[in-house]
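As structure tokens, here come the structures.
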Structure 1
Amino acid sequence: MIPRIRQVVLDTTDARALAEFYRELFGLSYRPGDEPPPPGEPDPRGRDWLVLQNDDGVPLAFQQVDELPRSTWPEPVIPQQLHLDTTVPDLAALTEARDRALAVGATLLYDRSGDPEEALYVFADPMGHPFCIFVG
């Protein structure tokens, strides 16, 4: 028996906010029951554990924690520990993805978009988790 990876889980001090960032960035949907409540209503799930899915059901989960030191990458003081690699088909799509990431709140950490071997951007999400978008 070989274990299968079920999902990637990101720790965060604000599960709802980080889930919303990735929902917007990647066009994901909430697992049934994890959707945000109506405005002004309590959000107990948003203070604990949330799951997003794509059309294939591949999940990305968010776990609420009290504290989370922000990665200092590329400085080595606090390493990445984990990062997401995502791809787009070409340079035009890379530019669109960069603009989308910045529009939803990502911070650009590294620009290697001019590299003919592997054009990419490295971003941090609003909680500081690094993620890459590259042509592949």
Structure 2
Amino acid sequence: MAATMKKAAAEDVNVTFEDQQKINKFARNTSRITELKEEIEDKKKQLQNLQDACDDIMMLDDDSLLIPYQIGDVFISHPQEETQDMLEEAKKNLQEEIETLESRVGSIQRILSDLKVQLYAKFGNNINLEADDN
């Protein structure tokens, strides 16, 4: 009899247009947050590569060497100090991009948690908004 009651309760929930819009917004934001997290990971790898390049350049003994630095599709040779400055600037810019992306992730997570509250309040166990961690 309890199973019959649960089935009847599940059938009584009507999905309005507004509810569907909230579900769609939740799905879009979940997809966007996944994309942003992947982009953050890529940027962190790039940042680590820049840090490794800085470390390698600091180990050089000869200050008179010209070090190739890629700008677009070409490599331009610069003195060691200038190359280090360019790498530091690139690291700073990349760190700012990462912080911007992380703040966007935070704002989307706040939207998602608000939507979860609203949707779980209406649909209870009849809706699953948890991400699959496969």
Structure responsible for 48, 44, 36, with Cα extents along the principal axes in Å calculated and labels 1, 2 on offer: 1
I have 5.0 for distance in nm of label points 7 Å out along Cα→Cβ at positions 23 and 55, calculated from one of the structures 1, 2. Which structure is it? 2
At a computed -26500 (helix-only ellipticity at 222 nm (-39500 (n - 2.57) for each DSSP H run of 4 or more, over all residues; to 500)), which of 1, 2: 2
The value 3.7 for distance in nm of label points 7 Å out along Cα→Cβ at positions 79 and 95 was derived from one model only; which of 1, 2 is it? 1
Quick check: 3, 10, 15, 21, 22, 17, 9, 3, 0 is what I get for P(r) over Cα pairs in 5 Å bins from 0, in percent, for residues 47-118 alone, calculated from one of 1, 2. Which structure matches? 1
A value of 24 was derived for relative contact order in percent (Cα under 8 Å, 6 or more apart); which structure in 1, 2 was it taken from? 1
Work out the source of 2.1 here, i.e. which of 1, 2 gives that when distance in nm of label points 7 Å out along Cα→Cβ at positions 15 and 111 is computed. 2
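Every number here is computed from the coordinates shown, using simple stated rules; none is lab data. Note that the structure is predicted; figures quoted are calculated from it, not measured. Cβ atoms are built from the backbone, for glycine too; each structure is taken alone.
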